[in-house]
1. Computing distance in nm of label points 7 Å out along Cα→Cβ at positions 11 and 107 gives 2.6 for which of I, II?
2. Here helix-only ellipticity at 222 nm (-39500 (n - 2.57) for each DSSP H run of 4 or more, over all residues; to 500) has been calculated and equals -24000, so which of I, II was it run on?
3. Here Rg and Dmax of the Cα atoms in Å was calculated and came to 16.0, 50; which of the structures I, II was it taken from?
4. Which of the displayed structures (I, II) returns the greatest value of relative contact order in percent (Cα under 8 Å, 6 or more apart) on calculation?
5. Comparing mean count of other Cβ atoms within 10 Å over residues 35-42 across I, II, which is largest?
Structure I
Amino acid sequence: MDYLTTANVLLWVFLTVAIYFVFLSHWLVAVSLFPTYVERCQAQYGRPIVTTLVGLLFTVIPIALGLALTHIAPPALKWIGILITTVPIVAGLLGTAGLARRIGCGIPAPVDDSQPWRRVLRGGTALALTFLLPLLGQLILIPLVLASGVGASVLVGFSRKPKSAPPLQPPALP
């Protein structure tokens, strides 16, 4: 049997491209809706190992609990298991927007002051391209990056909030 048909190859190519764009889209939405939160998550990546270890703790336990609930709970309670499983994933996507922004700040461009979202686009593109490495990127790097995002979100949640952030003003149109 020939498992390497054109249809199978195209399936995996388009699935990989779709996952790539999903990550970028979540990071751009996060920075546009929650700019202060993403900035605070970015600051947590000054200690990447601590952030990742905290994230692993707050990721593995809820996902294992949620998956166990989906398998053993009655059908009415399976939704609770699904919710417990998806909360760390969403928190990880929001937190990794800070990592994407941090990487993007390391790749500066002249338009960063007028279009700060481009930092996340550049950093997110570089970060998401690392996910394309077969096996290592997809099975190890994506879960570790999401866990570090959960860690950044948890650390931001437990840290003291700034006194008051000035309201975000849109840039003046030319």
Structure II
Amino acid sequence: MGIWMLIISSLYFFLPAYGANMAPELFRWVPFLDKPIWKKKLGANKTWRGVVVAVIVGVVVFSLQQWLFRFELFYNISLIDYGDFNWQLGFLLGFGAILGDAVGSYYKRRARIKPGESWKPWDQVDFAFGGLALGCLVYVPQIMVPVIVLVASFFLHMLFCRFGYWLGIKKRKF
């Protein structure tokens, strides 16, 4: 597999975690479970709603990938045989992403960095560490996959934050 194909395949594999990471922002308008998980240690922005929607999005995206796997284009860009895995991998990638983000917030609060303030590079990759860690419980990719995911996640996070700011979804463009 060439490097460009490996990059595309790695990012495609990690889509459930990317979706899970964006879900709390996209579903902020949903009027349930809007209670902080642990306000003192994680801040007010880490809510139970965020956890629930992140996990649901991770499972839904993975299920969509399973369905798309039967088509040649998606079969060719897939790192895994989606027939060999069930929704649990999507759950682990999604839950891992939101857990990694919460761990990052915990340490951000301990470093006395205010919510909304940038903490590069951790703000951009904490979710990726979490998603990769929990995803490895059922699938351990070759070493280049996590490297690609971590490097790409840094830049993709910055790009999507700016795009979210431009759309009025985010208050800051970092």
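1. On the way: I: 3.2; II: 2.6.
Here the read-out was taken from II.
2. Corresponding structure: I.
3. Answer for the origin of the read-out: II.
4. Comparing I, II, the top value of relative contact order in percent (Cα under 8 Å, 6 or more apart) belongs to I.
5. Values: I: 21.1; II: 13.9.
Largest value of mean count of other Cβ atoms within 10 Å over residues 35-42: I.
No lab work stands behind these numbers, since they all come straight from the coordinates. Owing to the predicted nature of the structure, the values given are computational and were not obtained by experimental measurement. Cβ atoms are built from the backbone, for glycine too; each structure is taken alone.
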